[in-house]
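**Student:** I've put the structures underneath this note.
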Structure P
Amino acid sequence: MDNSVTNTARLLGAGLRALLVLTLVTGVLYPLVVTGIAQGLFNNKANGSEIKADGKVVGSSLIGQAYHLPLKKGQETPEPDLRWFQGRPQNGLGTNSVNTRYKLILSGATNRSGDDKELIQWVKDAKAAVIEDNSVPGYTVKPSDVPADAVTSSGSGLDPNISPQYADIQVHRVAVKNGLSVDQVRKLVDEYTEGRTLGFMGEPRVNVLELNVALKELVAKS
């Protein structure tokens, strides 16, 4: 009986010591080491790839944002603020998740098939809006000019990037709305166009938030 109690106590003591050691190593020391390495070598990425403007954090380079005008009385859907470059459509975020139009809580896609009637109508409406919004005196957007990313949302619904083609058809409109020359705006787009990762992964892209921050600075200087 005494041996049984002694062995049980010994095993419980060994288990408790193992628990404490493993908790210290895996729950305290390891996270501290990983966090220290991340903060020392990859500070910006470890902190969410923040983008700052005027000394304030305005977003993350990994998360798309919407650029809308304030809602008018009785209006349910905000209109785009055409002074700024626009990102991809945000369809699907309001109905199947608690995320609505880039107000971050969850991400999500429409999960609709390519022949879904409502999805097809969304794409047609988005295409018509892109053509109307970006056609200005002296420059008309043709239906064939509109790339796929201008009328479809991404899998997460929060894609921060657009294609150079979509950025390009917005150049004239942004120039007119901000009193800039087309060459000034196009040069800005070229500066913020990223190529394929490592030269072969992904597609060329333009980060909309970074581009709009630079546009704001350019407008201020002009």
Structure Q
Amino acid sequence: MNNSVTNTVRLLGAGLRALLVLTLVTGVIYPLVVTGIAQGLFHDKANGSEIKADGKVVGSSLIGQQGYSLTYFQPRPANGLGTNSVNTRYKLILSGATNLAADSKVLLKQVEDAKAKVVKDNSVPGYTVRPAQVPADAVTSSGSGLDPAISPEYAELQVHRVAARNGLSVAAVDKLVKDHTEGRTLGFIGEPRVNVLELNIALKDLAAKQ
């Protein structure tokens, strides 16, 4: 009987020590090491790839935002997002695609309506947008609905409208787009792109200087 109690106590003590050691290693030391490496080598990415303007965080370079006025460059549509009444800044509660089939009449109607709006919004005196000029990313949402970037073609399509609304020259706004156009990752991954939030911050700064 005494041996049984002794063995039980010994096993419980060993289990408790193992629990404490593993808790310390996996719950304290490992997270601190990983966090330290991330903060030291990838500080910006580890903190959410934040974008700041006027000393304040205004978003992330990885998350697209909706609701820009026509004074600014417009992002891709976000038809797959759900809405909520809590986070009114981003007005979404989930991300995702529309899950509509390619031959869906609903999807076709969304694309047609979006194309008509792009043509109307971006046609200004002296510059008329033709439907054939509208790129696919201007009328379709990404898989997540949160794509932060647009194609250089869609950005160029908006240059005349943005220039007119901000009292800027077309050449100045066009240069702004080209300066913010990123190439393919590592030269071959993905497509050239323009981050809409970063571009709009630069546009705001340029307009303020005029």
Structure R
Amino acid sequence: MPLTFDDLLTRARALVGDGRRAVLGIAGSPGAGKTTLAENLVRELNGAGRPWVAHVPLDGFHLADAELERLGRRDRKGAPDTFDAAGYAALLRRLRENDGQGADEVVYAPTFERVLEQPIAGAVPVPPTARLVVTEGNYFLLDTGLWPRVRSGLDEVWFCELDERERLRRLIARHEEFGKGHEEAVEWVLRSDQRNAELVAASRERADLVVPVGELALSH
């Protein structure tokens, strides 16, 4: 039977069956629908009651443009080595250590401001009542660099899969929405984003679940 959104909700709920805080990672190529899926999961799981699911995207761990310039990586922004993977792994460890079992500490995570194209520290609060943390990013399944350390901090990783033409269309539209002209957006997608997408696609087989997001009824 085809995978449904209700199936995903059931599987996500089961991650916290033993009472401890769990972390669900959603991976996939740029433009594949990771954020949309994560936001829908968080909204539906929280419902109208007391929120028990938090959303912490990887994007807040982009290196700042000034640091990318210093490292000579500014024109590759979005590649695996343009993120603070070690810092992100440390956040995952902290989320697990401070899981609300007798603690009342709020853990703060950074966010990424797309208009500024820069990370902003301390913008995402994770309260001790959060039993499930949903996080999404491109590189959770990579087996190189520091990314295996990240994977070890995730209970499951789901891989978003989307028709390639639709993925590229959405990605170009996103770049245009946040300030790039059409030709500039197409050039960036086909050069930088596509190289990253091919790297991510090669990690698909390591996922715990492949989610055909184009076949799910998700609200944007």
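**Student:** Work out the source of 2.6 here, i.e. which of P, Q, R gives that when distance in nm of label points 7 Å out along Cα→Cβ at positions 16 and 152 is computed.
**Tutor:** Working: P: 6.1; Q: 6.7; R: 2.6.
The value was obtained from structure R.
**Student:** Can you spot which of P, Q, R the value 243 was calculated from, given it is volume of the Cα convex hull per residue in Å³?
**Tutor:** Label of the source structure: P.
Every read-out reported here was derived from the displayed coordinates using simple, explicitly stated rules and does not represent laboratory data. Just so it is clear, the structure is predicted and the values come from calculations on it, not from any experiment. Cβ atoms are built from the backbone, for glycine too; each structure is taken alone.
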